[in-house]
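Once you scroll down, you'll see the structures, which are given as structure tokens.
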Structure I
Amino acid sequence: MEAPFVTPQEDTAAEAIEAIGDELDVFDDWMERYQYIIEMGRKLPPFPPEWCNDAHRVPGCQSQVWLEAKEADGRLYFAGLSDAAIVSGLVALLLRVYSGRTREEIQATDPGFLRDLGLVQALSTNRGNGVEAMARAMRSAAAVSA
């Protein structure tokens, strides 16, 4: 899949979640983890400016977050961006888990992994709610019939 849509690094969402957990475990504290997450966001493919509009905006996020989905070869690919560095990193993390998966796999991947990784607890309440809203938006896109 071409940019700005993200192609998965791992074969499954479960493998992506495990890999992210392993990567975050390398760091001793949450400030280092935040820096790593911010760096993930900086590596996102460029998001088309014309998609930075209300039609692509994810409700429930403190920062502005935009997502776009595209289906190809029976898989749903996502592109995303935020106007906040840490949130763009969280977008990148979610894209790594959900993008390039089948609708069924996306639906089966509960966003509870965000809590299991300690992300929701480590973020402010508003940011925690926002990352969960982003995951819900991706799962909702997968629930819509093609």
Structure II
Amino acid sequence: MVTVIPDYTLLVQGVLFLTLVFLLNILLYKPILSIIDRRKKQLEESENEIRLFDENAEKKVAEYEEKLKQAKLKASEAKKEVIQEGANQAKNIIDAVRNEIPVMAREFQQKMDKEVEKAKAVLDGNSRQLSLEIAQKILGRPVQ
């Protein structure tokens, strides 16, 4: 078996090891840890921005849906009003026509009665003359 006798080189190696650890800590570990910390902070900030953006987007979607719902309700109400107004106008027109029909029928009947009277008068005046002409043609002689 080999026996190792500690001497001053062990102390030198210990000092070198501690110096190496100190230098690596300053030159390697701290910069890497600071970079990792910065990236964590950036990642957290990005996540916060994303969360805020998502919340804002959700609010806007909710507002949009509410406005769309209100617009649909208004459109439905306007449609109902237009339909009701059209029905009322149609009813008014129908009522007006129904009221005018008897008046128009009376006027038409009066005109027809006048025309019939005129036709009767013309026919009465002409019928005597026509009767005489027909009788003369049939009899072949003048009739008075």
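Throughout, read-outs are computed from the coordinates displayed, never taken from laboratory work. Keep in mind that what you see is a predicted model, and the values were worked out from it rather than measured. Cβ atoms are built from the backbone, for glycine too; each structure is taken alone.
For which of the structures I, II does the calculation of mean count of other Cβ atoms within 10 Å over residues 9-16 return 15.4? Write down the numbers at each step before the final one.
On the way: I: 15.4; II: 10.1.
It was calculated from structure I.
Matching task: 12, 46, 36, 5, 0 is the computed value of P(r) over Cα pairs in 10 Å bins from 0, in percent. Pick the structure from I, II.
Values: I: 12, 46, 36, 5, 0; II: 8, 9, 9, 8, 8, 7, 7, 6, 6, 5, 5, 4, 4, 3, 3, 3, 2, 1, 0.
Label of the originating structure: I.
For which of I, II does distance in nm of label points 7 Å out along Cα→Cβ at positions 17 and 97, calculated from the coordinates, equal 0.7? List each step's numbers first, then the result.
Details: I: 0.7; II: 11.3.
Attributed to the structure labelled I.
Using distance in nm of label points 7 Å out along Cα→Cβ at positions 49 and 73, single out the structure from I, II with the greatest value. Please report the intermediate quantities before stating the final value.
Values: I: 3.2; II: 3.9.
By distance in nm of label points 7 Å out along Cα→Cβ at positions 49 and 73, the leading structure of I, II is II.
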- Query: From I, II, which structure was P(r) over Cα pairs in 5 Å bins from 0, in percent, for residues 41-104 alone = 4, 14, 9, 10, 7, 9, 6, 7, 6, 5, 5, 4, 4, 3, 3, 2, 1, 1, 0 calculated on?
  - Reply: II
- mean count of other Cβ atoms within 10 Å over residues 33-40, calculated, reads 10.1; among I, II the input was structure II
- Message: As an exercise: helix-only ellipticity at 222 nm (-39500 (n - 2.57) for each DSSP H run of 4 or more, over all residues; to 500), calculated from one structure in I, II, equals -33500. Which structure is it?
- Response: II
- Give the label, chosen from I, II, of the structure having the highest value of distance in nm of label points 7 Å out along Cα→Cβ at positions 81 and 113. II
